[in-house]
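Please treat every number below as a calculation from the coordinates, not as lab data. Treat the numbers as computed from the prediction; the structure is a model and nothing was measured. Cβ atoms are built from the backbone, for glycine too; each structure is taken alone.
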Structure 1
Amino acid sequence: MSSSYSAPLADIRFALYDVLDVEPLFARLGLADASADVIDAVLDEAARFTGTVLAPLNAIGDEIGCSFAPATAAVTTPPGFRQAFEQFVEGGWTGLTSAAEFGGQGLPHTLGVPLNEMINAANLAWGNFPLLSHGAIEALKQHGEPWQQEVFLKPLVEGRWTGTMCLTEPHCGTDLGLLKTRAEPGADGTCSITGTKIFITAGEHDLTDNIVHLVLAKLPDAPAGAKGISLFVVPKYKVARDGSVGERNAVRCGSIEHKMGIKGSVTCVMNFDGAEGYLVGRPHKGLQAMFTMMNTARLGVGLQGIGLSERAYQNALRYARERLQSRSLSGPRHPDKPADPIIVQPDVRRMLLTIKSLVEGSRLLALHAATLVDIAHHSPDPAEREQADTLVSFLTPISKACQTEWSIENTYNALQCFGGHGYIREHGMEQLARDARITTLYEGTTGIQALDLIGRKTAASHGAGLKLFLAQVEDFARAHEGDAALAEFIGPLRAKAGEWAQLTERILQRAAQDPEEIGAASYDYLFYSGYVVLAYWWARSVAAADASSHGEALKQAKRETARFYFARVLPRTLAHAASIDSGAAALMAMADAHFGAPG
C-alpha cells in the first residue's frame, strides 16, 4: 500500500489553543472573526479536503508527472490535479488569509499555517502551484501601485490566476547582481522584458487562465550589481490598466526539468522575448520587493518540511506497530504472537521519537512565526509591531533551513523503519524521501539561510532578534522558576540560552579579526540555534499540557517526548559548538589546488 495521511488535528489544536493561546491574541489584534468555532471549522474542512482530495493524487503525480509540448509550450499537469485545484478555489482556500478588500476572507496568517502543512503532507507537488501566489500577493500588496493591486490582486486572491517568482538565471543563482534580463521602458508606461529565467516553479500549467510572473530585471540606467535590480509584473496574457485581458504575451516555457522528486510540480525554463510588463515599486529597488516574496516563500517551504515529516512519521509508526520481527531485548512483549512488533526495539523507538520531537517542536516554531506576522501586521502598538517583525525576520532562516534539513533526516529515518520495504515504491516512503530533498535547495539553500542568520540577522543587526528571543526564554524561565515539575527542563534551557549568547559573542569577536569566521561558523550556528529554539518550545509544551484539561495520556506523551528531546537531541548542540569554536582555519587553510583533480 502507498503511504497514507490523516491531518494531526489534535496536536495542531493543542499548539494553537493550549501553547499559543491564539483566540485572545486574535481578538486583541482586531481579528475577532477568528473565533474558536471558525478555527475549528477551517481545520476540519482542511483535513477533509487534503485527506480525501489531495492525498490520493500524491502517488499519481509522482508516477505520471507533468508533460511538456514543445510545439505549443504547453504544460499538462498530472490527472486529477486540475480538478483538485478547481475544488480548492471553489472552497475559498486561495483567499483564506488575504485581505477582504481584494476578495479574501481576512483571517489571520496563523490560520494558513496548518492548512499549508496539511497540503504539503497530502501532496507536496500539488501544493507548489498555489504556494508562490502568496508571495506575489504580498509583494504587490506592499509595493504595487493602486491600479496594479486592483487589477492583479483580486484574480490572484480568488485563485483564477496563479503567481510565480522569476529570479534565477542560467549563469546566476543566489548572486542576483549578475542577472542579465533587461527591461526597456516604453512610451505607454509598459516595459519590454527580455531574458531567460530557470527553475521557475509553476511557470506554465493548465490549472488557471492566466499566470502572473514577478520578474527581476535591469533598466537601461541601472547601477551595477544588486543595487540595479528592479521588479516587474509580467502576465502570461497581457493585462491592461483597466483589467482587460488581451493577447498572449511574449513569454514562453522553453522546457521543463526532469527531477529527483516533486514530479507532479512543474519546474520551468521561462523565455521572455520582449514581453510586456509593468514596473513594481521604485526603479532599482527590486530586491526589497523580492525579499517580501522570498521571506513568505521561505516560511512556506519550512512548512513543506513539517508536512513531509508528519506524513513520514504516521506511516513509520503504523508500520512499527504492525511489523512483527524478533523479540524485545528484555523478553517477549507479546508471547501469544510469533514475534514482537518492531516498535519495542530501542533503535526503532529512537528513530520514531526523533521524528516526533522534531515535528511537534517545528510545528510550534512555525505557528509562533505566523503569530508574529499577524502581530506585525495588525497590532495597534507600533513598538510591538516592530519587535514582532524583528523577531520573525530572525526566526525565518532557522525555520526554513532547520525544518527542511530535519525533513530529510525524518523521511530517511521513517524509510529506515521499513527496512528494505521502505526502499521500494510499494509503501510510498521513498517518494517522501525524494520529495524532501528539494526543500533544502529552493528559496535559498541551507548555506544561504545560515549566512543570512549569522550575517544580516545577527551581526548586522547587533543581535536584535536573538536578544528578543532570549528575553522570551528568560521570561518563561522566571515565570516557572518555582515549578518543580518543570525544573528538569527550565535549568537546561536557561543554560543553553546563556551559552547561545556567549557563542554568538565569540563568533563576532573572531569575525572582527577575520571575516571568514562568519562563513565558517554559519552552518553550525544555524543548527545550534534551531535546537535551542525547539528546546524552548518543548518546555513550553510541557507547561501548557500540565495546565490544560487534557487527559493524562496527552500530558505524559508531551513530557516523555520533551525528555527524549532534551536527553537525545539537544546534545547535538555540543558538537555544533565545538565545530564553531575550532575556527575558520581548518576550513580555509588548504589551497584550492590541494583539493585534488581527476586522474
Structure 2
Amino acid sequence: MTLHDRVHDVTERLRERSRDSRQAYLDRLRRAADKGPHRSTLSCGNLAHGFAACGVTDKQALKGDVVPNLGIITAYNDMLSAHQPLERFPELIKQAARQVGGVAQVAGGVPAMCDGVTQGQPGMELSLFSRDVIAMAAAVGLSHNMFDAAVYLGVCDKIVPGLVIAALTFGHLPAVFIPAGPMPSGMPNDEKARIRQLYAEGKVGRAELLEAESQSYHGPGTCTFYGTANSNQMLMEIMGLHLPGASFVNPNTPLRDALTAEAAKRALAITALGNAYTPVGEMIDERAVVNGVVGLHATGGSTNHTLHLVAMAAAAGIKLTWDDIADLSDAVPLLCRIYPNGLADVNHFHAAGGMGYLISELLDAGLLHGDVMTIWGQGLDNYRQEPKLTHDGAVVWQPAAKKSHDESVLVGRDIAFSPNGGLKMLTGNLGRAVIKTSAVKPERHVIEAPAVIFHSQDDLMAAFKAGELEKDFVAVVRFQGPQAIGMPELHKLTPPLGVLQDRGFKVALVTDGRMSGASGKVPAAIHVTPEAACGGPIAKLRDGDILCVDAVAGTLTVKVPEAEWAKRTVVTEDLTSSHYGLGRELFAAFRAAAGPADQGAHVFGGTL
C-alpha cells in the first residue's frame, strides 16, 4: 500500500528538522556499540562485584564475554494494581534466559506512582516529574555496564515514557518492553462515571462511591479504561517494542507468562553477540515515532502523549512538534470506541481484534510506515498477528482477525467512527493548548462564555458546592503548569463540570495543567503554554473576559480589545503551599528546570 501523502510529508519534515540532532545521537550510539560486549571493559574487581550474588552457573557464564547478560529494569511495587503482577517476572525472565544460554539480572528498580491514588491530592504534583526520575533511576541501574540488552517492566502513565527515555539514552542496547496486562473487566466505566457524578451532586454518599470504585478497580492488572496506561501499551506495540499481540493479555494467565519468557528470549537473540543485533536507538527512528502518533489518533489515545511522545522522541534526537501531531490528526480516522470515547474497555477491544486488526487496517490504509525495524524483525507486517498457546504451552503466532468481532468497539478504515482521532491543537492570543474532542458532543466543540478564574482545583470545587457556577462559563484553572506546581492532572474537576453541563449550561475548562487520557465529555483546553508561572497570556485573564474555545477552527482566544490586552499586566501567585509537603520540597530543581509543555515538559534541557 502506498504511504499516505500526509504521513509521508510529516515524516520528511520531521526527518529534515531532526537531521543534525539525530545524527549526533546516532554517532554517540555507534561509538558505544563499537566497544562490543561491555563486561570486557570492566576490571576484575568491577566484574567480581557485578556477579558476586549470582549462582555458580550464572557466575561462570559471566566470567567471559560470550554469554549475553540481560538487564532487567523493573517498576514493580504491590500497591499499584498494574505493577503488582511484575513481582513474578524477574524469575520467569531468568529461567527463560538460562534456557537459551544467557543470564539475566535485575539491574535496578524505578519508582512507580499511581495517578489514581493521587488524583486531586498534593502527591499528584510529583506525577509528571516522576517520568524524568524514572528515566534517571533506570540509567543508574544500567550504568554498571554489565548488560548486552535490557528488558523494561512497566505499565502506567509516566512509567513507560520514563523507561523509553532511559532505553533510548542507552540506545546501543537492544530493548524489549514487557507488559503486565489489564485486569479483567469490572463495573462498566459509564456506570462508574455516573456514580461519580451523583456523588458530586450529593445524591449518593461516600460508601456508595467507594463501592463503585472498588468494583471498577478490583484486582491485579492495569485499569481497563483507555487512559494513558493503556495508550502506553498500544504505543509500545505499534512502535515495535512489544512482541506482536502482547499488549492486552490479562496478567497471571499461562499466555501472559509464556509471552514474558518469549520476550526475554527475544531480547537475548538481538544482542550484538548474535546475528540480529537491533539497538533500540537505531530502531526508534522518525518513522517509528510517526507510527506512534498515528496509533494515538486512531485509538483516541491519551492527551498526555502530546507531552510524552515529544520527550521520548527527543531522547533519540528527533524533534517532534505539536504541529506534526495536529497535522497527522487530520489524516487518521478514529477506529476505536473505548471508554471514555465509548462504553467498551480494553478487554473488549482486545477481544474484538485488538492490536493485530488495528495495525492491519492502518497498514492497508497507508497510514503506517511498514518498513520499520522492530524487536520482532524487519517490517510491521510481523504485527498483523496474535499469540496463542499450543497444548504443550508453547507460544505460536497466528494471523490476526480479518474482520472486527465487535464493530461497536473496533471498526475497519472504511467505516471509521470519525474522520480523525479528535486530538487537536489550539492556537490563539492565549498561547497554545491541546484539546481532545472524541468524547465531546459536536455541539460542544465551540464554547464561548465568560471566564471564571481559579488558582487551584479546590477553589473551583468550593465554588461549585456553594452554587456559584450555575451559569455559562469557561473555568480557567491556572498556575498548574510544570514550573508552577508540576502540572498535575485535574480529574477532580470532571464530575462537577459534567454536572453543570448536564444541567444545560455551556461549560469548558482552560488550564495550564493536565487532564490526561481519561479526558471526558466536557471540552477542555489543556497544557496551555506559555504557562501562567512563566508570564504566559493566561496570567493576564480576568473574571468576565469572554473566552472562545473553538475545537473546529483550532483556536483559543480571549475577546479583549488589543489595546487593552497589551496594557494588562500578568497576575502572580504565591505557590509556596504547593512547594512543601509529601516530598514536594525535593523537586524545586525540577520545577526550575522544567521545559514548556509543547517541548515535552522535561527537565533535561538541551541534553535531549
Structure 3
Amino acid sequence: MTQTTEPTGVDVGGGEASSFDLTSQPWIRVLRRDGSQDELSLDQVFAQADDLRCVVGELATHEFSLVRLLLAVAHDALDGPDDVEDWADLWEDRDCFAPVQAYLEEQRERFDLLHPVTPFMQTAGLRTAKGEVFSLNRIVADVPAGEPFFSARMPNVKRLSFAEAARWIVHVHAYDTSGIKTGMVGDDRVKGGKVYPLGTGWAGGLGGVFVEGDTLRETLLLNLVAADTEELDFSAADRPAWRREPCGPGSDGRVATGMRDLYTWQSRRVLLHHDADGVHGVVLGYGDPLPSRNLHRSEPMTAWRRSPAQEKKLGQSPVFLPLEHDPGRSAWRGIAALLADRLEEGGGGEGPSRLRPRALEWVARLVTEGHLPRRFLVRARVVGVRYGTQQSVVDEVVDDRLVMPVVLLHGQDPAYAAQAIAAAEDADRAVRVLGDLAADLARATGSEQEGPKAAARAEGFDALDHRYRGWLSDMVEAPDPFEHRYTWQRQVREVVGRLGDRLIAVAGDAAWEGRLHTDNKGGVHWLNAGLADVWFRGRLAKALGDPDAPGCPGPGGKATVSVDDGPPGPEPADPTGTEHAATDPEVHP
C-alpha cells in the first residue's frame, strides 16, 4: 500500500520557506514491490528498504547518484562493515539499517536543503560578482542544451519543488557538464569573471556499475563493500560531504579520502534560490576538481583501463583511468570489461590491462566464501553518460542491465568467464560478416555501402541481444562451459544465417545481375548476389566453425572451407566494448 507523509519540516515565514529537512520530508522517488511509486524521506527509505524494489529517477543517472548517496549514509552510519563476517550479520538481519535513524537525527541540520549556513550540498552566500541568478536549466539535465523542444519541460525550467530540486542537487555534483562557468566571488581561480573547464562531475567520468538485488535493502547491502577487501583502500579519515566543513566558493585542492568521499564528492558550488512555493533559480560554479587517474583502489563502481599514453606523459606506471561505457554497445557486448583482470596475465608483468568493477569482485568474494549461493545471479546495472562538444553538453545517457551467474566472477575457475567473453566475440564476428554481406550486395548494384552495412549490423545485434542474455543466465546450470558456448555458436549461426537469407532475398534484380568489382588484392570479379552469398557462407563458417564443413575441429573451432571467401574484411571487433577508448580522454586537471 502506498504510504504518504504530511509535510512537517517546511517552515514558512515572511513568504519564504526556511527549512526543508531531507531526513523527514519525502523527496526520493521509489518503486515499491507491489509496482506502485512513492516519494519518501531518507528516514523512510532506510526503514522501508525491504519493501522497496528500487530507487527511481527522472534519468538513470539520478538512480546511480542517489544509490551512491544512500551507500555513503549506510557506510557512515554503520561505520563499516569491517569484514565479511560483519556483512553476513547485516545480510541476515532484516532490521540491519536501524542504526541509520539515530545517525540521521545527529546529522539532521546538514540535511536541511534550505539551511541558512549549511544548506545540503550547497554553499551558503554563493554569488557572482554581478549577483546573477541563473535558470534552473543549469542543473536539470533532461533539458537538452540547444534542443529544448525535445523536452517535456520546453523551453525553460522556471520552478522546481523542493523535493525535485534536492534530487537535482545530488545529480549536478555527480554529472554536471564541463565548459566555461561564471566565476564566484572568493574563488581564486576566476579569470575575467570566468572559471575555465575543470571537467565533469566525478560520476560523469565513470562507466558506472552497481549490483541490483530483489529489494532496495539487498541492493544497498550487495554494494556495501567491507573494509577488509584487499583490492580497495579504506581510511579512518574517510567521510561523506555532510561530515566535512561547509564548502567555500573555491577549492582547497584536497584529494579524495575513500568511498564515502567519492560517493558525495562536491564537484560544484551550488546555491538554490527559493520562495515559499519552491525553487526558482540557482547559482552554479566549479567546486573541487578530481583527477581521474589511479583511483581504482577507492572507487568500486566502474571498470578501469591501463593508459599507456598517460603513463608516458606522467612518467609513471601503471596509470589506470575509468573505463567509460559506449552508448552504441549493449552491456553484453562489453562483458569483457565486467570480467577483466582475473583473465589476463597482465602487460609486462605489471598487472592486467583492465580491472573489473570492484563491486563485482566483492560479490564474487561473498559467493566464494559461502555467504551467497554459488548459483547466485548477479544483476549488473550499467549507467553512464556520453558528453559532447568538449564535455559541455550531454549527448547520451547509457542505461542497461546484465544478468549473469556469479560463477563468471570466480577467480579460481576462469573457464566460464572466458567462454562468456568468447561467445560475445562470436556474435561480434558473425554480425560483422552480416554487415559485409550487405556491403557486397550494395557493391553489386553500384550503391553506397556504409548505410546498408550499418543497418544490417544493427539488425544483427538486435536479433542476438535477447538470446545472448538468456544464454548467459542459463550458464548457471551449465556443467560444461565449452559445450554451452558451442550451443551459442549454433544459435548465432542460425540467426545470422536467416538474416543473411533475407538480405539476399530482397536484394533485387540489379544485385543478381551484378557488376565488375576489383577487390583489395587487385583481383577483378563479376560481383553479384550469388557470389556475395557464397562469400557470406564462407566467412560465417570461418567466424563460428561449421559442424557440417570438412575440417571443423569441434566446439569453438574454426572450419576449413574451400570457397572463395572474397576480399579481406575489416579488422576484428574490439570485444571489450572500448572502441571509443583507443585514445585517452582528457584527464581532469
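Each of 1, 2, 3 could give Rg and Dmax of the Cα atoms in Å, but the derived value 26.7, 87 comes from 3. Out of 1, 2, 3, which one gives 17.2 for mean count of other Cβ atoms within 10 Å over residues 190-197 as computed from the coordinates? Comparing all candidates, it corresponds to 2. Each of 1, 2, 3 could give distance in nm of label points 7 Å out along Cα→Cβ at positions 206 and 374, but the derived value 4.0 comes from 1.
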